[in-house]
1. Thinking only about FRET efficiency 1/(1 + (r/R0)^6) of positions 34 and 58 (r between Cβ atoms, R0 = 25 Å, to 0.05), which of I, II has the largest value?
2. Tell me which structure, out of I, II, gives 0 once helix-only ellipticity at 222 nm (-39500 (n - 2.57) for each DSSP H run of 4 or more, over all residues; to 500) is calculated.
3. For which of the structures I, II does the calculation of log10 I(q)/I(0) by the Debye sum over Cα atoms at q = 0.27 Å⁻¹ return -1.24?
4. The value 44 for relative contact order in percent (Cα under 8 Å, 6 or more apart) was derived from one model only; which of I, II is it?
5. Computing distance in nm of label points 7 Å out along Cα→Cβ at positions 26 and 50 for each of I, II, which one ends up highest?
Structure I
Amino acid sequence: MKETIKIGTTESIAPGQVKGLTIKDTKILVANVDGRFYAIGSVCTHVGGPLEKGTLGGGAVTCPWHGSDS
């Protein structure tokens with residue numbers, strides 16, 4: 001059975017912005033890309049950087065530690 005977890009409202013993440021959160025010990029990043037919402041893991045798979053502190057552009061999140069896109 002799937003569980004639904006409310007993380008906020010669509011108004012709480014403006015277009016072009018991201019929000020980091022932790023759900024059951026899993027770090028998640030939610031991004032608003034032109035009014036569409038996407039969720040990915042919030043830890044860079046390359047060096048473990050905190051993607052919620054990175055930048056969103058062109059539909060990709062750039063790691064603040066080494067500049068790689070996710």
Structure II
Amino acid sequence: MRGSTILAVVLIVIGVIALAYQGITYSTRKKIIDIGSLQATTEEHHTFPLPPIVGIVALAGGVAVLALAKRGT
């Protein structure tokens with residue numbers, strides 16, 4: 001496969017995933033108490049939202065690159 005075809009497929013996959021999940025969730029641990037041998041931690045969940053426009057742009061870019069690669073052949 002040519003480089004442009006691989007790039008197009010990768011962009012399309014990223015676009016579909018971004019539209020399906022619409023955000024990345026991750027967890028962090030935070031120490032609340034640390035007194036000698038006594039320790040307490042809490043787990044906080046954070047979400048990094050992905051706007052739908054990111055998925056749409058990646059998907060459209062992948063389709064455009066694929067169309068241009070097919071047209072040039």
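Rule-based calculations on the coordinates, nothing more; no lab input. Quick caveat, the model's predicted, so the values are computed rather than measured. Cβ atoms are built from the backbone, for glycine too; each structure is taken alone.
1. Structure I comes out on top.
2. On the way: I: 0; II: -19000.
Computed on structure I.
3. Of the options listed, only I reproduces it.
4. Working: I: 20; II: 44.
For relative contact order in percent (Cα under 8 Å, 6 or more apart), the value 44 is produced by structure II.
5. Largest calculated value belongs to I.
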